[in-house]
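There are structures below to look over.
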Structure 1
């Protein structure tokens, strides 16, 4: 992996095809002056911020990226960058040959890899090309900056292992996204893809705000869809309503708190957004077969 400051301007020798990266390139810098780079073809990469709000324009659309957010950009998409002073853009572009090789290796079992001919045609990663609210992924990429500053061969090896691992997770997410999108009742692939991206964005937003007073209209606004249309599409893709998913998120968090903290059940109830301890206990027992207090005792012993 190469760690570099941002170039004066990104450019590609061929303005039609995406650039070729012979290794992983991590661009990271806190800008002392406003920074602007015109639109250019991009490789597969992750766009984020190490501080402040970074303005990334992908295929003409503005994507202001803040803390804990990561934007996945697909190869061939056009990227422009515009930031103010004291903003810290961070961009990780993957080795150009790695994405398809990893996808290929995940597709075939180990014993079949030698017999299966490698298809050099690029795989479709476009289901990932959107904003992801993923604090863990964000922190992982930020940690690569320290490894890139190290001169040790161990640090370089560690960076490569981390990058491969995170990309495998992204590929699994892409595969799951494709599978989910097939549930959406739309004839055109492009329509299914666009609908899925919108509802997936709202779903990730819900995962970050589930404890609040979230309404169907709130999620529909995030997805830029009519609320009833959003509800239908969400159910088609995930086979569950947004409200049911919100309850599931609350109960999962309750399990985590019961297992890892000594918080009273009443406090956990309020922490995850339930106003009624009775409702919380009933839903918890329906989901896990035992009330919260009994669940904690069983987990402890």
Structure 2
């Protein structure tokens, strides 16, 4: 391929990129890279081709091309080629490459080999639920994976599942002065075996509902009262939302509670809770 032809293909690739014709753009970049893999700007071409396949959720190609992009990028300088490779390698479950990619980006990894299960702090993820959008809290296991710590109110999603999220924050949440980013979900990485149940509880005051929630979490289960959910428009959800302890606490009276636990254990915990004070429950049913 003559360089003049390569230049034309690159111009066309950028045009397709601007038009968000990701597959066509990536194909054109690859045509050029087959002949000029190590030109001065080739790292950018490899990166753009890999990123196009990330947008297409073609993780095998994003991984393949991402390895080439990272191999031509500077280490330890937060180069995005390493971040995207880290995401793709994680989804491909190539833990050695994922670890190296995060280190290449500049993020120290916990010692050891295999799956990364570190303590990377809390974050929020906007679940991809096929139309419904729900933001949940996660405990990050690595720079791109986290375990869901809420009981989602969206059917088909579960407490304890592990999700992969994108790297660009789309929103922010602050809770009692702690600020965390909101990321968009890329995919469900590992499902949870805990079913979601729903019941109506009646309690004298907020401390009674808090006691119920605590009893479930003490058994590594989940509980989410309706009073902890907040409905936001898309614009607000993608902005900054500030809460304090008082704005998200449970309240007394009658309300729905979502529960993540096997039904037998859920009934036992509800019954034990209802023996103390002015508390009762009814209508336990499978939600999702």
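Readers should treat all values here as calculations from the given coordinates under stated rules, not as data from a laboratory. All values derive from a computational prediction rather than experimental measurement. Cβ atoms are built from the backbone, for glycine too; each structure is taken alone.
Annotations
- Taking FRET efficiency 1/(1 + (r/R0)^6) of positions 2 and 90 (r between Cβ atoms, R0 = 25 Å, to 0.05) as the measure, the highest value among 1, 2 is held by 1.
- Origin of the value 0.60, where FRET efficiency 1/(1 + (r/R0)^6) of positions 162 and 274 (r between Cβ atoms, R0 = 35 Å, to 0.05) was derived from one of 1, 2: 2
- Origin of the value -15500, where helix-only ellipticity at 222 nm (-39500 (n - 2.57) for each DSSP H run of 4 or more, over all residues; to 500) was derived from one of 1, 2: 1
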